[in-house]
Structure 1
Amino acid sequence: MSKKMMLLALAAVTAALFAMPAAASAVEDTVHFENVTNFSGTSGAGSLAAEGEPTITCASGAVSGALETGGTTGTISLQFFECHTTVFGFTAKCRTTGIEKDNTIKSTGSFHLITTEEGPKPAILVTTDTVTIVCAGISNTIVHGAVIGTITSPKCGEESTSLTVAFAASGTNQDHKLWTGVEYDLTATTGEGGSAKTAGLNSTGTVSSASKGKLVCT
C-alpha cells in the first residue's frame, strides 16, 4: 500500500540549506523583496498527487522563514496538519519520520524569488530537503525536488506587510516548471527501489513580516 506526501510550501511558501542549480546564477536579482528579514504565516488546505499513487491532503499549514541579504534567497520551514490519504476506502494518517503526531508533515528547505518563463509572473522557487513520509505506519514515500509557485500579492512595485503564493497543478503536472530554460519539479518515490514520479502540488499560503516590504521586479 503506497502513499504520498504534501508539501506547501509555500510560500513555501512554501522549507534549510539551499544549493541553487548552476542555471540560477544567470538571473540573480530579477525579483526581490525589500526591507524584510523574517516572516511567518499559514496555508490553507492543500494536496500533493503523484502518478499512480493515492493523493495526500492536509487541512492547514504553518510557515516561517528568513530572507538573506538582497531579498532574493532565503530559508523556509513548513508544517502541515491533519494530513491523510485514502486507500481502498480507508483513511490513513500521514506523518514525516521523526514526528510523533500521525497527521503532521514537516519539511525544510530554501527558496529563490524568480520570474516564471510562462507568463511571465513573479514567483518563488522552493527547493526542498529530502523528506520521508509514512502513512498508516506501513509505507514510506520519499519526496524531493523543487516546485514553483506564483506570487499573487502584492503586485510588482507595491508595498505590503504580507505576501501570498499560490502553487497550482493539473493532476500531477505543475502549472509552472521552467526557469532559465531549466525544468524544476517535485518527485515522489514509494518504497525502496521504486522509481521517482512527478508530483503536483496545490496549495496557497500567506506570510507576514513585522515591517512593510516592497516587491521589486526588473
Structure 2
Amino acid sequence: MRLIELIWEKNLQLWFKEKYTAVITSSIHFYDHTAHNYIRGVCEDLSMYFVDSFSADILSIRNKDDMSALKNFIEDFFSAIKNKRFTSRLFNKLIYNEIEYKPTSESEKISTQNQKVLLLTDRYDPSTNLGKMIDRFRDSFSDKIELLSLTDIDIRGACIGCMRCGYNYECQYNDGFRDFYNNKVRTADIIVFGGEIKGCYLPSMWKTFYDRAFFWNHTPSLPKGSHLFWR
C-alpha cells in the first residue's frame, strides 16, 4: 500500500499506463476476492490492462494440481501480453472532489456518559478537511475526547508474520506499539477512526496499525463500538 501511495506522490502514473497486469495472492482464501478487487481498481485507475487474478493456498507449492493451475495462469497472462488482448474495465475511475469542509455551527454538547472515547488518526492538521472534521467532532462533546495520531506512535516496522506472538502475545519488535495498543486502544470504550482516503483506501499507516495489532492473534481485543470518517 505504501508503494501505491508513492506512485501518486512521485507522479509516476505514466510508467504504468497501458501495461498488462495480473494479481497473485497467497493466503488461507479469506476474502481474497476483496484484495483482488482492490488491486484491480488501483490498476485500472493507473490505466493498466487487468487480465486476471490467481488465489494460491499457503501450501500450493507442494500441490501438483495447484502448480499446474498457476502455470496455466501465467501462460495465459503472457499470451494476453503477446497478443495485446482487449480487457474490459470493471470499476469506474476514481474521481476526487476538492470540496472544502465547512463545519456547521455548534449545537448542544453531548455527554460521553463516562465512556472513554479515543480518536485515532493518521495525521492531524487543523487546516485540512480531515482536521476540521476532527475538531468539529471533539467540540461536539462536553467531555474530553483524546486524540492520538499514528505518526506519533513508536512503530518501528510492519508485521513480518513470524508468529512469535502466538505463544504469549509478545512481538519481535521492541517498540512502543504494544504499550500503545494495550494501554490506549484496548482501554477505550469507543474508538473513532479518522483517516484520509488515498488510493481507494486509508493510508498505508493504517495497514501497519492493523497488521501490528495481530500480536493478539485471533483473540478479540477491540471494543464493539467503532466508527470511521474520512476526507
Structure 3
Amino acid sequence: MLNNKINIIIIGASGHSKVVIDIIERENKYNIVGLIDSFKTPGEGIFNYEILGDENDIPFLMEKFSISSGIIAIGDNWTRKIMYEKIQKISPELSFVNAIHPNAIIGKNVTVGHGSVIMPGAIVNSDTLIGNFCIINTNSSLGHDSELKDYSSLAPGVITGGNVIIGCCTAVSLGAKVIQNIEIGEYSIIGAGSLVLEDIGDFLLVYGSPAKTIRPIEKGEKYLFKCDSKK
C-alpha cells in the first residue's frame, strides 16, 4: 500500500515537541521526516526522530525530503512568533499544519488558523475562532463565541467562559479561570491559578484571586518558569 502522507518537519526539539509528535502520530495524517532545533546538535533526537539541522537548513531539507509543510513546536509564545518570522525570511514557501489531538473536542463552527496545537482533553466550544500558531493545552476549555488571537496560549487546566477575547502573544497560565465577556490584551501574562473578573490591558503581568495587575511587562518576557513579581 502506498504511503500518501504529507512529509512534514517539526521545528523545536524540547518537551513541548514531544507532545506535538504524539498528537501528529495519533492523527496519522503526516509523515514526520525529522526535527529542527537552533541549540541542539544534529544527530540528537526525540523518540525515533533525528535533529536534522537548524532553521537555516530548511530550504535544503525541503528539497531533499520533499517537505512542503511543518509545525513550530515551541511552547513560549514570543519565541514561537520569532521563529515563524525567521522561517518566513528563509523559506517563505513552507506552509504550516495544525496538530489536533483525537481526544480534543471541537465544537460547531469553530475556525482554526494554521500552525496551532490543540492537546488531549481540550474543549473548544462552538463559534470560536482560534488564530495562527496558538496552543490550547491539556484539559483546557475555551468558551463559546470566544477568540484566541495569533501566538496566544491556554496552559493546562485553564477554563474560560463564553465571549472571551485573548490578545496576540498573551499566555494564560496553569489552572487560571476567566469569566464570561472578558477581553485580555496582547503580550500579557495571566499567572497560574488566577481568577480573572475584569478586562486586562496589554503588556501586563496579572495574577491572584481575584486577579490584580502586578506590574507592566516587556514584549517577549519569559513566563514558563517561576516569575519574580518584584522584578
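Bear in mind that the values in this text are calculations on the coordinates, not laboratory data. Everything numeric in this text was worked out from a predicted model, so none of it was measured. Cβ atoms are built from the backbone, for glycine too; each structure is taken alone.
Using Kirkwood radius over Cα pairs in Å, for residues 63-190 alone as the calculated read-out, with 20.3 as its value, let me know the right label among 1, 2, 3. Value 20.3 for Kirkwood radius over Cα pairs in Å, for residues 63-190 alone corresponds to 2 out of 1, 2, 3.
When mean projected area of the Cα convex hull in nm² is calculated for each of the structures 1, 2, 3, the largest result comes from 2.
Which one of 1, 2, 3 has distance in nm of label points 7 Å out along Cα→Cβ at positions 111 and 159, as calculated from the coordinates, equal to 2.9? Only one of 1, 2, 3 returns 2.9 for distance in nm of label points 7 Å out along Cα→Cβ at positions 111 and 159, namely 3. I have 0 for helix-only ellipticity at 222 nm (-39500 (n - 2.57) for each DSSP H run of 4 or more, over all residues; to 500), calculated from one of the structures 1, 2, 3. Which structure is it? Corresponding structure: 1.
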